[in-house]
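Following this line, the structures themselves.
The numbers here are math on the coordinates, done by the rules we state, and not lab data. Predicted model, so just to flag it, every value in this text is computed and none were measured. Cβ atoms are built from the backbone, for glycine too; each structure is taken alone.
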Structure 1
Amino acid sequence: MVYSLAASTLTVAAPIGCDTSPAEGADRSTPDAGARSGVVVTGTDDEMLVLEVTAANRVVVRLPRVEVGQGVTTAVAMMIAEELDARLTDVDIPLADARTKGSQYTGGSSSVSSLYGPARALAATARARLVTAAARRWRLPARTLRTRDTMVVAPDGRTATYGSLTATAALVTRPAVSSRPKPASRHKVIGRPTTRIDARDLVTGKARYAGDLRVPGAKPTVVARPPTLGGKIRTLDDRAARAMPGVRAVVRVAGGVAVVADTFHHAFQARDALRITWAPGPLAALSDAVIRSRLRAAVPPLGAAPGGSTQVTGEFEFAFVSHAPMEVLTTVADVRADRAELWFSTQTPMDARDSIASAVGLPASKVKVHVMRGGGSFGRRLNYDFALEAALVSKAARRPVKLMWSRADDLRHGQMRAATHHRVRASHAGGRVVSFVHSTASVSESYEGLAAAGGATSLAARPGRVREAGPLPSDSGLYNFGRLGGDSGGVELAAIPLGAWRSVDSGTTRTVEEIMVDEIARSLGKDPVAFRRTVLRGKAVRAVLDKAASAGSWGRTLPAGHGQGVAVHEEYGSCVACLIEIDATDPKNPRVTRAVMAADVGTAVNPRGLEAQLMGTTIDGISTILRAGLHIDRGAVREGSFADFRYARQRHAPLHFEAHIMPSKGEPGGAGELGVPAAAGAVANAYARATGTRPRRFPLTF
């Protein structure tokens, strides 16, 4: 690390980020250290963290991740406060703008685990320098000083705030005390359930999102989109729309026709006044039944079963699913002839900047991307199609715009989890599983075949991609299931917008496998929990299963039409078990009544945040198994709001939820996506036991 002296700020850093935004409502708490002091700060850490201590005694770390409700800003603030012995209320974690190098990717449940070492090391180094500065001021041995509450304390009771020591601390080259992070045994902040540092801002409306920004001249903008996926404009009559009050511009873009107006009310009115005839998209002849049939045909064969074995088989279908973050997708874009500046929530800001620069014909160095907090994502903001569109509209309209995708825009034209088909065969002999084969087919996007066929849709199955004979059913070898295998195929659909959805492939693949584990147990005449205990490979996953089963009173007597289900999952260096109780006395309108989760994620930086993540994944599992999916109806997505994309609401949520965090001294693992497969599998298994059925198509009410 390199340290620099600023006028009133101690900066401890690997290279700093971009400067701040002039937009009203954007973060203004900390100017860029390099810009303020003129000192260039360099380092080798890919996280490129910057820690600043201001004269006002604020500790500021500009975060190279995006906050989308997962609580990463709170977790990092806790790491910093722990090593600095600072009050958590004195720590600010603004989001870093898009940088030119380093790591800024938010995804794969990796944020806490990737930042745990660098953030703690950064803060520990800063503390050592601050203590050394105080020792020089007071002419005392540094080892006699203590730190607490964002200040250094002398043996005689004298105190000095960190902010008052910044100038001296910045000159320290060799700290007189250790700069190593604390051992876990001395942690007082990490591991303690903590309310989010932004909780009050969130519930009072102080928190700012892209839609809250007031960039000078940026006008509300919406887009008229085709009724079918990939539809094109045949004719456009925009005279009535242009003549309406408040309308500033009407421009054609790849996705439709954009209307720029003084208010969103004016923009929506003018959008509806456009007279457009649309050419149908390439999927106009297709609906769900055909897609499901082609997916089924694209699943590679399972091969011959081992001789002398008994077979347990299953075929499963999963519908398309929208991410549907609560905050609709919004971007403020100001594209000029020589530069561009954008504000939006993104999980991939560096890639977004480069793509936007290419699209508008500017060097990447002339494009600034300010990362805003997001009101949910679930993988949606890995893609920046909405920001790219805003940039192109701004360029065409020659003015700043605030472009918003409506809920219907995102449900009908945004990214979605691919529909999939699964075929599984488990073979058992002598009371044990000797073979487990799982083959899949998934919808994928096609572009090459579209032009060659003159717009026709390619529905030919892709050649099967052999899945390596590695440990199935999980990447880490979750079960002792003998010989393992499986291939994958696919169906290419032109113009279908696909994106990584929370837990990505595991959300379907592992769900299927946990359903099959229950059915294997039934075939062998064994209890599902007892059977899992005998075939699980890892101690940690057995421990979470035992905890969930005991806390959830597995096997207790339930009324007719009610049932329990259980499932486990292991990924991201973590593991989880889920126990679900369901009321399916009305099989067409089931209600999960109880959910018990147990998780081992290594060191849980903020157990309260982890509990919230597990609660969210439970709702995802309930939704995608019981209720929520997207229909393709003659080339169009039928759903257009939460009224028909039926994600679980409060009346569908468990009446009782509890999460148990297993104690651990290990490094933090991932948690944000961990619980989805376990929750989904447990919901499906509970429904099967309550109704005596074997569900095969999800969501059940699709």
Structure 2
Amino acid sequence: MCSTEVKIESFSRETTPTPSSKHKFEGNARLVTKTPLLNGKTANLKKEEIRAYFNDTFDLYESLFNCLATEEAFYEKATPLRHPLIFYYGHTAVFFINKLNVAKLISTRVDTHIESMLAIGVDEMSWDDMDETHYHWPSPLQVKIYRGKVRSLVNDFITENDLALPINWSSPFWIILMGIEHERIHLETSSVLIRQLPLKYVVPAPNFGECNERGEYDESPKNALHPVPARTITQGKDNDAKSFSWDNEYGSLTTVLPAFRASKYLVSNREFADFVSADGYRRKEFWSEEGQRWLAYTKAECPTFWRKVGSDLKAWRYRTMTREINMPWDWPADVNCLEAEAYCLWASKKSGKNIRLPAEAQWMALRESVLEDQFDWELAPGNINLEHWASACPVNKFKSIMEDGTEFFDVIGNVWQWTETPITGLPGFKVHEAYDDFSTPTFDGKHNLMKGGSFFSTGNCATKDARYAFRRHFFQHAGFRYIESEDTIITELNPYETDEQVSQYIEFHFGETYFDVPNFAAKCGQNALRYFSQHSRNKPCRALDLGCAIGRTSLELASVFEHVDGVDFSARFISAATRLKETGSTRYKIRDEGEIYSFKEVTLETIGLNKWAHRCQFWQGDACNLPQKFLDYDLVFAGNLVDRLYEPGKFLEKIHTVVNQGGLLILTSPYTWLEEFTSREEWVGGFKRDGENLRTIDGLNDALSTHFDLVAEPADVPFVIRETARKFQHSIAQMTVWRRYV
């Protein structure tokens, strides 16, 4: 560990800006914090704007670390769940190099040791998952020198590369903007870590002045619930959005929102103190199971930035980023989502009203009271974007007005506002290949959205459509407002399928075609419909798809048949098929190589099957022992099933009982008989009988001829199953068509 005697100033970068930087950061009002637009008059002007934004961001981020009082502070963990600040000091610079390399825009490295050590954070850990890893961190001076080299490299990159307007995902400058906005995120999250360090490690610094307006205990404004009329909320960005956006902001979602009531103010420290005084932290009935586990681990009795200094109810101190001050009772309470949820449940029981956190769409309704976005305002209409203070301020300072004249305060800024909505991608979501794990790890139901930004939110973080989410135990400059509503706004999580076999079969049924081999499940459905029209006089009323897996063939059959049952032995497959049918889309990740994945999404609408999905029902079942409800089908399709059954003979013996006279039984199989699926004595073919070869087609004919005629020549249907980006199974199934006559 480095000596505590060495002051940060001894290794801090000089505050004099680079030639391309416009500001010296002598006060909050002079900071450049607005994210640039993607279009412009000329490429050269836009390049210089991006250059200035890059250098301003670099300067501002480095100046944040002037809040550390000693070199030792760089290595002190603010929380066991995060790295020490030395990691974050260098991490944002490493990000530029790693992403430019991933995008194949540069072929060089600056310092492979630093780039390896400072690449991966631990921000998404569970609150009780301690990180005990021992790291040999570089010194602050080494990181400072590294950052200087990265600064030079990025400035040269901006100079040397052509820029086409407007900037889009495929532009080299998108990666530069990605790096800048990534550093803007860490500017805020690192300020929280500084706020969590012991006071002996921090000092006030220029650029980060605090609000000096603080109300006493009895001066905090009294909150009230105000009505918000019903409306339709549409959110999401098109590909031609005018500013840099993270992947989770793209897509489109429309929510029909019933009327509700929302609190006029954010919950202040004074208002939250009533919950603390009511022993809210000790009463389990107000806490979720997750919240109770967090309480048991942390032993929390009040918000993390409060400190009790006496027995009097008003005797509290409050931690800003670098100081401890008398409690500002009219500032918003800084809490995590678990604390906010507990407060709402307490308030519900106290008031007899249904008090809860707002859903994302409900916050969006309030956001309509702020007419401008960050790109358009001259001065921020809230305590946001570092345009006012580097601290919170009174909750009654920044007002916005709804269309009916209703007033709300701090709709944007002051502190982030927790919502009850777990983050997921909007319909149409897709990942950027250069940063494919920015959002997807959070689509797990464990990360709740925060909206509105905080006093420290700059760049993309301060824009209207920003969608950031953290674990519910996580601390940010975050608080909450509450709503009263009986209506639950449901968000379909639709996380990425993580079961590798299920994902493989989603790709097999709905993904790309490989080596010019048509989609097998689709082709089987289309062939089955053609054979049915040629060889059956029955009406297409009911069809059964045995071994349906993810259900593509079932959906194809439903385009003609009035009702289709899909049955599979695997509950995992049936769950995935049902989810796809009910939501119209599914997301999955498929292995490329090792631990590298591609992230994909399927929508029934894009393949024209959404209008037939309601005709399908999916069931878990055993083809060898079908329940009696599966009867009276005009078509039964069993795809690649017979050589995977434990008793195929029993299946073939009884299948006629579910097929109507004149109906068809269609089988496909590559005839891959394996004892791990079917014991040798149960094989239908693929062995010698009485010294002669018994092929499966002959065994099928022996088993089925009592009730079926073979009405078409057996046909080959090839298929390809993708295992990894470079490993595929290429097989050929034989399709046979049988018509029931008895």
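Structure notes:
- Structure responsible for 196, with volume of the Cα convex hull per residue in Å³ calculated and labels 1, 2 on offer: 2
- Structures 1, 2 were compared on FRET efficiency 1/(1 + (r/R0)^6) of positions 374 and 670 (r between Cβ atoms, R0 = 30 Å, to 0.05), and the highest value belongs to 1.
- Comparison of 1, 2 - label where distance in nm of label points 7 Å out along Cα→Cβ at positions 262 and 286 is highest: 1
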